[in-house]
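Structures for review follow.
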Structure P
Amino acid sequence: MTGGTANANGLERYGAALMGTFGTPLAVIERGEGSWVWDAEGKRYLDLLGGIAVNALGHADPEWVAAVASQAGRLAHISNFFATEPQIRLAERLLEVTVAPAGSRVFLCNSGTEANEAALKMVRLTGRTRVLALEEAFH
């Protein structure tokens, strides 16, 4: 996939500056739109990985971009020592759509690892001794 000078140059710079923990990249991707991405040479690829399974809406979805830009224009990130209105609204909506039992609360976390750790802590807290796990699952 490298063949062109822009990709080759970018990959050479990548090799000199990054550890290559995940191997040698196949190309330098510059932009995406929906399910498609374009490399430094302008060649289009169908992103069958969905950005490693995190781009359910595709690349550069206009509504998502507008929502992120709007929020970033007000507040990009804040410590969990504070609450934000979007955080509260999300938790309330999750409780609503999951038809959670009265008194349920939400724990918002940033990774599957953090979610699993919290789940194991809840198992211990409640005195339960069994945990359901899926084989060959991501987390």
Structure Q
Amino acid sequence: MKNIVRVGLIGSNFISKIHARSLLQCHSAEILAVCSPTPGNASEFAGQFDIPHSFTDHQQMLEMEEIDMVVIGAPNDVHCQLTCEAAAAGKHVVLEKPMCLNLSEADRMIQACQVAGVKLMYAEELCFAPKYVRLKQLLDSGAL
């Protein structure tokens, strides 16, 4: 039997659409819900991607026991709050960039996920781009 990761999307902007399209291509994932505080956005998004549940309140979505993981594509200034709330609800978290606004928020997010026993994942593919790999090499060598 195949394990299916059941996903809730927080946010309905362009980056959430990218995540939705990607998740729909993944046979081991199923999008169960989307939420957006803007009236009408979540239901329109749900219709576009054939998602069964839509919410304007993320707390209602986090209460869905069937959801295993949330993908946060909301504004940067709420990443910390949403991550901590999702972790407290027992959901694994995938975050869009930037992770948060400062180191203190990062520490709180990591701590919340560790305490809840959930994974905190960062959706950043550019960290392996050649220019960033080279920068890391220069930093590690002491050249910078």
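Quick check: 12 is what I get for relative contact order in percent (Cα under 8 Å, 6 or more apart), calculated from one of P, Q. Which structure matches? Let's see the in-between values first.
Working: P: 12; Q: 19.
So the calculation was done on P.
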Handout entry: Structure (P, Q) behind the derived value -0.44 of log10 I(q)/I(0) by the Debye sum over Cα atoms at q = 0.11 Å⁻¹
Key = Q
Fill in the blank from the handout: Re distance in nm of label points 7 Å out along Cα→Cβ at positions 50 and 66: value 2.4 computed from one entry in P, Q; matching entry is structure P
Exercise for the section: Identify the structure, out of P, Q, from whose coordinates FRET efficiency 1/(1 + (r/R0)^6) of positions 58 and 82 (r between Cβ atoms, R0 = 30 Å, to 0.05) was calculated to give 1.00. Expected result: Q
Handout entry: Of the structures P, Q, the one that 3.4 was derived from, the read-out being distance in nm of label points 7 Å out along Cα→Cβ at positions 18 and 74
Key = P
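Bear in mind that the values in this text are calculations on the coordinates, not laboratory data. In this text the structure is predicted, and so the values were computed from the model without any measurement. Cβ atoms are built from the backbone, for glycine too; each structure is taken alone.
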